[in-house]
Structure P
Amino acid sequence: MSLTNEDKNWIVQLFTHQESRIDEKLGTLESRIDDKLGTLESRIDDKLGTLESRMDHRLASLESRMDGKLASLESRIDSRMDEKLAAMEFRMDSRMDQKLAAMESRMDSRMDEKIERMETKLLTAFHSWASPVETKFRSHSAVLRALDVGLEALTDRVAQLEARQIH
């Protein structure tokens, strides 16, 4: 069986009519989908805005808590560092005091030795000088005593002569 031109035209019209109905239905469906997508997009934007606001708030809260924790940690670190530095300073002061005391003791010993040697040299030099001076002093003293004795004898003699002349 073969189709006549009339049947073919009727089929083409039927398809054309069905195609236009399908296009119309698709247009309506597309319009409804666009509306639904617009509504859905609007709801998603609202939800994202709300979510973004909540996330910003949570991040701000988290940042605030982290700042507090960091400040506390910094304070603890500063405190510990101060303690460690104070302990180190104390140990260094103690060691320096010990080293200075040992050095002072060695210096005192050396100074005592040098002073003792200096005193010995000075006394030796004084003794070397004083011995001949003492000898000279003794000899001068003996001469002076002899002169004294001679002067006294002369004074006595002059007194006797004067006493004779007066009588």
Structure Q
Amino acid sequence: MSGESRRAVGVDPEAHLAGLDGSGLRVGIVAGRFNDAITTVLVEAAIDRLASFGVARRDIALEWVPGAFETPVAAKWMADLGFDAVITLGCVIRGETAHFDFVAGAAATGALEVSLATGVPVVFGVLTTETREQAEVRAAVDGHNKGAEAAETAVEMVALHRRY
């Protein structure tokens, strides 16, 4: 199927980006302070990407929590306050113990549970990597930054929700 045919029937996976408009959206960002050198870059990229979609900076609320484990409960509080979407950001790097598995799993499951319970898109933007180097690549300003990707997902999911 040609690119033009895919777009005509709505199967072009990138077509949604052209029409995304974040004007008037209130977006919460919950960021874990643990590994904050990485998380700060994710936060900055998320805010910049939201702004590129027209989300006013005054409509973006950023709250820092101790780590990724705490992001779901803060996301719930924001969802309950009427935010259109919430983005959870953080960085969990595997160490020598099972702690990584508990924190990463709880943060991911918690974000999903908040989203399902509230109907508010809660985007999981917490990096879960084996090494610091992997985290740095995923937070690169000049690369495919996962904070920016999470912001894009948030705007897209609100748009989808508004259609249905």
Structure R
Amino acid sequence: MSWSSPAVLIGLTVFLQPTVVQYVSLGGSRSDLCLIMALYMGLFRAQGGNYGVIVGLLQDLSGGGILGLNTLSKGLLGLLGEVIQRQLLILSYPALMLLFFLATLFEGALFLLLTRYLLALGFPKEVFLESLLFQTLINAVLGPLIVLLLNRLTGEKERMRGRRSVL
């Protein structure tokens, strides 16, 4: 089993998220490596939706919170990555930044919808939105860097060389 296999990448991500990433924050917000990995798997691996569900389920099991929320959001983001992979060919760095920005906003909106309106859990919306803003910016900058690093290490560039760039 290669270190770049999906099982190793997912295991490493789920291990790093609650251990290392919790100590690195900006404005009280941390990057969501599991979101980045779910999108990466959708964009550059076959069956990205399945990998997204696995990443989300492992994140739900390893952390607290609402069981199933990460499974749902990461699975949907993995599927979104698959659709983008099929339709858009290759994504440039600015397009990846926009994708991670929108994906983080989507996950935040899903969390807000489920907790506030379906589960009727009360929490200060202003604090949540401020935290979401910082997390969105962190993921928009860090996500494409991680994707480009993983592509370079796994040789994805050579596999995608025949395709033309979008954006």
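Tabulated results
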| read-out | value |
| --- | --- |
| Computed -37500 for helix-only ellipticity at 222 nm (-39500 (n - 2.57) for each DSSP H run of 4 or more, over all residues; to 500) - originating structure among P, Q, R | P |
| Winner on distance in nm of label points 7 Å out along Cα→Cβ at positions 101 and 133 once structures P, Q, R are ranked, highest first | P |
| Structure responsible for -1.10, -1.25, with log10 I(q)/I(0) by the Debye sum over Cα atoms at q = 0.15, 0.20 Å⁻¹ calculated and labels P, Q, R on offer | P |
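Since every read-out is calculated from the coordinates, none of them should be taken as a lab result. What you see is a predicted model, and the numbers here were worked out from it, not measured in a lab. Cβ atoms are built from the backbone, for glycine too; each structure is taken alone.
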